[in-house]
Structure 1
Amino acid sequence: MDVKGAGALVAGGASGLGEATARALAEAGASVVIADLNAGKGEALAAELGAGASFVEADVTDERAVAAAVERATEAGEDGLRVSVCCAGIGWAERVAHKAGPHNLELFSNVVKVNLIGTFNVLRLAAAAMSENDPDEEGERGVCVNTASIAAFDGQIGQIAYAASKGGIVGMTLPAARDMASRGVRVVTVAPGLFDTPLLAALPDEARESLGAGIPFPSRLGRPEEYAQLVEQIVANPMLNGETIRLDGALRMPPK
């Protein structure tokens, strides 16, 4: 699918992987709508990207807010909303049970709500809008890219909530693609490994270098631009559908 002139929605697009994706899609000629809770960063990024970009403040778990972002992206594109990327997510570290007692149920629920239910909320609303598009020459109407994590496969000690939420995203990828196949809407998930995002930026340089050195090749943290590059490749290749792609430099996470 050609993104030039297409409407594109990037949820969680104000920083990290989402910011890099918004930049790449805008550079490729898409009309990008950045949806995020951080209005300051989102508005600044949209202003930097120029007239082809705009910002909508949205919590991915909020049906009305996401619907408004989808509508904005639909109106922005020459042929409607064609690309949706969900990068929004949170994490929480706690064991199933520990000296202080069992895992906090509310916190587990909140991680699942944001990461899994929030991703599904963006997916379902974007896919519904794409279904109304005119098909291109190959019968395609749009593509939805979700973000999981290698924690879905290699969840570490203390990652029970995060791994469960990301595993749910992996699990819904194929049935979602099958659901939307008749409408010409593709669904693909990316499972990143260790990337140099604001989350890891808070760590000391020594700790970040140590994490990168543990990746087989390349032995460094992933760059957000490399995630964005894969999103562009997914959008461009119509045979990529119903699949989860690990983007991790052959990393397999140890227990801790």
Structure 2
Amino acid sequence: MTFDPFGDFKTRGYLRNLANESDRGIIRRLEHSSFTTGLGQAFAELAEARAISYEHVLRTHKTLFEAVYPWAGQDRTQTAPDIAVVKGNVFFAHPADIRTAVDIALRDGCNGEFMTAKPGEVMGYLAYGHPFLDGNGRTIMVIHSVLAQRAGFSIDWASTDKTDYLAALTKELDAPGKGILDEYLQPFIRDPIDYEGLAAAVVLAPGLDGNADGGDGLNRVLGKNSEPAVQAQYEAVVAKRKRIKDK
């Protein structure tokens, strides 16, 4: 099933991409080219930031994907405020909770002690926020790499296995704060890489070579946020995240 949150796939292609292209294979290649081209600039901009904020997340997405999508850098509160976006059985944050989830991740990630102890939990909250219609996996990996570097370590993404990582991330999303993704990432923790080397390290992560789903996979629209069944699912997901409820 085609992910078509705008309802105009037949006339404007996948997610209104600038090429009006509907072939997902071509889109993946366009995304990968834009991603690799913008990666150095994205890390350079983040290097200048005193503290990483939600605005930096938006800016990073824009830098990485503005060559493909006219809405690059706009989160789901702007692009899809009325629909529920899921992937498989993973239910992402309600648009109203996106910033809260990401802000929690950034606050914890900017705390060196917390980031060192729980890098998987930080990644889990970034992933749960799922700010964008596409490009989330690559964007949050860039942000997470900078948070790790500032905390005094790096993750050897090239040595991770895409299937195992995504399985651990899915479990983290289903059971947040249980240390599931922390445990998976622990064997891949290395000495910190300088900013100039981060781009090369991230590009080597499995699934980001343009021949797969770019690490993001295919989303789908579950329904309108106003539908009672959708609201019930949001409530069930938030119930697992006391930190979201308390905000």
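Just so you know, all these numbers are worked out from the coordinates, no wet-lab data involved. From a predicted model like this one, the values you see are computed outputs, not experimental measurements. Cβ atoms are built from the backbone, for glycine too; each structure is taken alone.
One of 1, 2 was used to calculate Rg and Dmax of the Cα atoms in Å, for residues 8-159 alone, giving 16.9, 60; which? Computing Rg and Dmax of the Cα atoms in Å, for residues 8-159 alone on every structure in 1, 2 gives 16.9, 60 only for 1.
Taking distance in nm of label points 7 Å out along Cα→Cβ at positions 56 and 232 as the criterion, the highest value among 1, 2 goes to 2.
Suppose you compute helix-only ellipticity at 222 nm (-39500 (n - 2.57) for each DSSP H run of 4 or more, over all residues; to 500) for every structure in 1, 2: which one lands on -13000? Derived from 1, not from the others. Taking 20 as the value of relative contact order in percent (Cα under 8 Å, 6 or more apart) derived from one of the structures shown (1, 2), identify that structure. Comparing all candidates, it corresponds to 1. Looking across 1, 2, the calculation of distance in nm of label points 7 Å out along Cα→Cβ at positions 184 and 200 that yields 2.8 traces back to 2. Here Cα extents along the principal axes in Å was derived from just one of the structures 1, 2, and that gives 48, 39, 32; the source is 2.
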